[in-house]
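Visitor: Structures given as structure tokens follow.
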Structure 1
Amino acid sequence: MTASPELPTPDRPTGARPFRLGTRRSPLALVQANAVRNALLAAHGWDAGAVELVEVIASGDRIQDRPLAEIGGKALWTKELDAQLLGGEIDAAVHSAKDVETWRPEAIAIAATLIRADVRDVLVGAASLGELPRGARIGTSAPRRAAQVLHARPDCEVVTFRGNVATRLARLSAGEAEATLLAKAGLDRLGEIGVGTPLDETEFLPAPAQGIIAIECRAEDDAAKHHLAAIDHADTHAQLRAERALLDALGGSCSSPIATLTMRDGEGWQMRAAIFSPDGAMRREGEARFAPGEHEPIRAMAEKLLHEAPEAITAHFEGAG
């Protein structure tokens, strides 16, 4: 493995060459990568050329006509960047944290997170789920969104919508569905302010890690970890670790309908989590309170959820049984 050179200069992180940030080429990914780049420049006082963006086209961006679970799962968002990172072609990779697989290579570490953005989902096409006409088609490829929609509106139909924000909005405008759901964080980052109706996050629970930008580097690259530590938002990173601990304990994959909301509770944290059958008919919810870094209450909640859930739910979770 190629590590970042030591002995950074005052205006450059690695002396002779810039710090290389890998990113997907989608519009949202580039906005997020530039946010990381700007944060690094500001935190270290580096010159404008000190951080270079290295773009890749992810498999998930190329294949948009099938659900992720059918074609390789969340690895379709990360495998190209993983290869560049482990090959020393980049120093760090920027991801939407909810797109990062639960189980990662030991040689890769999440080194930093930017402050978490709005966690809510936005309904586009209607003012509320209740106002959708009977039998309305709702476009989404997320099992969590589909299950929560069908739990609230079993009369509706879910149709598969994949692609970036612009693609999904275009499909909606073309009449392929009556409504769709998007992350408010992504819309805000793209400047799509005011699009749709944000849903109450305490009623329509977000995805684990929704709204978080995660930056990974090689686990043994101390120079990269040092640079990234300067932009790490501690509370956001604590939420990310907790929500990934939930995914791990449940055995959750990209096909597992999991929703969770983590909130401050005094000096500690409170987590609500819900798991569903894919058709939304079955739902089980739990709650855990925990101190920063103390994930045993989360694992206990996950175990209880799986123990009490019917097979219609547990069949979609590797942690069951």
Structure 2
Amino acid sequence: MMKMDLLSMMIGVLILLIGVLIGVAFLVLLERKVLGYIQIRKGPNKVGFMGLLQPFSDAIKLFSKEQVYLNSSNYIFYYFSPVLSFMLSLMMWMVVPYYFNMISFNLGVLFFLCCMSLGVYTVMIAGWSSNTSYSLLGGLRGVAQTISYEVSLILIMLSSIILILDFNLMKFFEYQMLIWFIFLMFPLSLCFLSSLMAEVNRTPFDFAEGESELVSGFNTEYSSGGFALIFLAEYSSILFMSMLFVILHMGGYDLSLMFYLKVIMISFIFIWIRGTLPRYRYDKLMYLCWKSYLPISLNYLLFFVGLKMIMN
């Protein structure tokens, strides 16, 4: 029986990973289409019907290109940091509360925070091991930004956790049957959404890859497979963060069409913001975190702690 359990779990994990990769492929296609229409052009429309096979042709192209290695790079770190980045972004998906043949996490939120914190190292090592000025600067920017926003992100998540007093993501569905948490803490939900954008280095907070001043940032020296893995890790994280926002603030996890539509809507907001907002200034980004989001999240946290104590 133990062997069958392990086998079913492994099959479940494999199905999950394939599902995530297909989801990421079509999220990239959605982004390219939406950005195309925002800029009054078509976007990819040649490969397959209306460009539906474009993500697969892009993947084949990237993985079949020649891998370039720098003479001055720290080869082992340079080679393995994209792989580690991709693995960590996929490991985060393990905390999703499944209804069948999967691991059920009672401490899912803590596991997510561990994986998210380790993601900082991959950006730092990728930038440092390339041994070029632009990559190093991009890596340092990315680390400073990610660590700063993780603080407010964790405090905002703690506010939600204090309301339900549990680390299991499954519980959020039960506590949001009558009212979504987004209505209970609307300003905090918006802070959470923008902190998620800063966490995954998305516009208007994409300073780790500031093309205007750093060529391509921490991934300047990566091509073919290495670039593809960094790219997949970023979009997998976007999809996961969209789902996390829905679980924590928009009704929790339930296997219904409405749940998937909510996830697509939040993913679309990520893309929409990329198409419409210019990049923020770096010092303003840091001030926004330490002078705005941190005080707001701390005040809300104290408010919810007090509220729970009064109710109990």
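Visitor: Using relative contact order in percent (Cα under 8 Å, 6 or more apart) as the calculated read-out, with 20 as its value, let me know the right label among 1, 2.
Guide: This figure was derived from 1.
Visitor: Give the label, chosen from 1, 2, of the structure having the highest value of Rg/Rh (Cα atoms, Kirkwood Rh), for residues 128-271 alone.
Guide: Once Rg/Rh (Cα atoms, Kirkwood Rh), for residues 128-271 alone is worked out for each structure, 2 has the highest.
Visitor: With helix-only ellipticity at 222 nm (-39500 (n - 2.57) for each DSSP H run of 4 or more, over all residues; to 500) derived from the coordinates and found to be -23000, which of 1, 2 does the value describe?
Guide: So the calculation was done on 2.
Visitor: Matching task: 13.8 is the computed value of mean count of other Cβ atoms within 10 Å over residues 264-271. Pick the structure from 1, 2.
Guide: This figure was derived from 1.
Visitor: Which one of 1, 2 has distance in nm of label points 7 Å out along Cα→Cβ at positions 96 and 224, as calculated from the coordinates, equal to 3.1?
Guide: The read-out was computed on structure 2.
A short reminder: the numbers here are calculations on the coordinates, not readings from a lab. Remember, it's a predicted structure, so these values are computed and weren't measured experimentally. Cβ atoms are built from the backbone, for glycine too; each structure is taken alone.
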